[in-house]
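S.K.: Okay, got some structures for you below.
What follows is calculated from the coordinates using simple rules that are stated; it is not laboratory data. Quantities reported herein were computed from a predicted structural model and do not represent experimental measurements.
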Structure 1
Amino acid sequence: DVRFRTGLEAANLLVAEAKRRDAHETNFIANVESAMSCLGPIFERNPRYAFVAKQLMEPERFIQFRVAWIDDVGSPRMNRGYRIQYSSAIGPYEGALHLGHHVNSDVIKAFGFDSVFANALTGFDVGAAVGGADINPYDKSEAEIQRFCQSYMTELAKYVGPDLDQPTMGMGIGEKEFGYLFGQYKRINIKSSSGGHPFLSARNVKAPGFGV
């Protein structure tokens with residue numbers, strides 16, 4: 001650990017540490033730089049928060065898995081699925097699912113880092129998580145989307161639940177896709193809710209779609 005004398009110096013040291021560890025993750029680095037530039041004055045007044053910020057630069061868990069499905073002509077397809085469970089400091093994980101060709105581990109990690117702050121500002125006792133897959137849903141038939149969502153949830157269901165991690169809507173995930181995901185989760189897990197809290201949340205539908 002390196003000592004610092006000012007809040008700005010602390011912010012710069014944290015950005016340098018992120019670049020040292022994850023230089024290839026350009027989206028994540030850009031989000032860290034943006035956040036640290038805002039947090040510098042806070043580090044100036046409360047230096048201990050710089051050490052908290054250092055912890056927040058490392059997610060608690062990053063899950064990557066294969067999503068195998070069949071298209072309309074019977075050909076096997078394969079995509080990458082992701083779920084980053086970034087922070088459970090203030091409650092169970094919660095966060096959007098995104099579908100698109102742009103989705104990769106860097107994008108998911110960047111969104112996950114941002115969701116730590118976004119979810120903390122909602123007033124709900126929820127942690128931060130983000131997930132998705134590198135598939136373009138807009139050039140797929142409804143049947144293909146259904147098969148893909150079922151395959152994605154078959155694997156994701158191992159890591160989510162009402163008291164652990166609640167996925168929400170995001171880019172490429174509307175009510176229809178959400179229904180396919182929830183239906184598959186129900187088939188896998190008979191108990192889909194706990195303590196009166198429904199599993200799979202539609203809260204803040206618009207914000208996650210814009211990476212907020």
Structure 2
Amino acid sequence: MTGPSLPRIDHLVFTAGSLAAGRDWMSDRLARPPCGGGQHPQMGTHNALWRIGDHYLEVIAIDPDAPPPGRPRWFALDELDTDAPVRLATWVAEVPDPVNGPEAQALGHWPVLDLHRGDLNWRLTVPDDGQMRASGAAPYLISWPEDAARPGLSLPDQGLALDRLELDGPPPFCECLHASGLDRLVALSEAPRPKLTARLSEGRTGAVFIFES
């Protein structure tokens with residue numbers, strides 16, 4: 001089995017104060033329930049997944065039944081109250097080498113963790129402090145084994161597509177993303193503050209879903 005061409009957008013990350021509320025909100029917004037999800041024992045979190053074309057989106061929250069991970073949780077989840085609303089927090093790019101590849105060199109060498117859930121395993125950049133960079137506009141970097149059942153390619157087709165991911169940011173951020181080569185995956189614009197905007201669509205009805213950070 002040959003993996004997809006890289007780099008590519010792997011998935012979008014939506015954070016929530018609780019998974020139950022976040023799952024219900026996204027299910028209502030997209031008019032369909034999630035088609036996957038599970039726990040992350042290494043981070044004390046859990047998620048729900050929706051497939052969007054060859055990508056996916058996750059709603060992720062702290063798992064109240066999981067033991068504390070002994071480190072800051074990813075995506076700044078430790079800062080959220082349990083009633084925090086769902087929001088588009090950041091995005092994840094799949095690259096061949098998240099440690100020494102050109103993307104890592106341009107974005108800064110974040111620590112890389114070896115993670116797993118069930119039969120899935122992957123490597124992901126996760127800052128030690130759990131914080132997102134550039135208010136989430138800077139992508140996390142992920143690598144999957146070549147024969148991995150990537151969620152964006154293996155989850156059931158839900159009739160959704162990711163049409164466009166827009167990133168706004170100040171000139172230094174834009175220059176950094178351009179140097180990484182990941183700017184070609186998104187619509188990049190200079191702006192005073194970082195911002196993400198994702199445009200999804202439903203092919204059967206033509207419905208459009210727009211999410212902003």
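S.K.: Name the one structure among 1, 2 that semi-axes √(5λ) of the Cα gyration tensor in Å, for residues 36-131 alone of 22, 17, 14 was derived from.
M.R.: Working through the options, I get structure 2.
S.K.: Among the shown structures 1, 2, from which was the value 22 of relative contact order in percent (Cα under 8 Å, 6 or more apart) calculated?
M.R.: Answer for the origin of the read-out: 2.
S.K.: If log10 I(q)/I(0) by the Debye sum over Cα atoms at q = 0.11, 0.12, 0.15 Å⁻¹, for residues 84-179 alone is computed to be -0.38, -0.46, -0.72, which of 1, 2 is the source?
M.R.: This figure was derived from 2.
S.K.: Still on this structure, I have one more. For which of 1, 2 does helix-only ellipticity at 222 nm (-39500 (n - 2.57) for each DSSP H run of 4 or more, over all residues; to 500), calculated from the coordinates, equal -14000?
M.R.: The value was obtained from structure 1.
S.K.: Another question, then. Using semi-axes √(5λ) of the Cα gyration tensor in Å as the calculated read-out, with 34, 19, 13 as its value, let me know the right label among 1, 2.
M.R.: It was calculated from structure 1.
S.K.: Where is volume of the Cα convex hull per residue in Å³, for residues 108-163 alone largest, in which of 1, 2?
M.R.: Comparing 1, 2, the top value of volume of the Cα convex hull per residue in Å³, for residues 108-163 alone belongs to 2.
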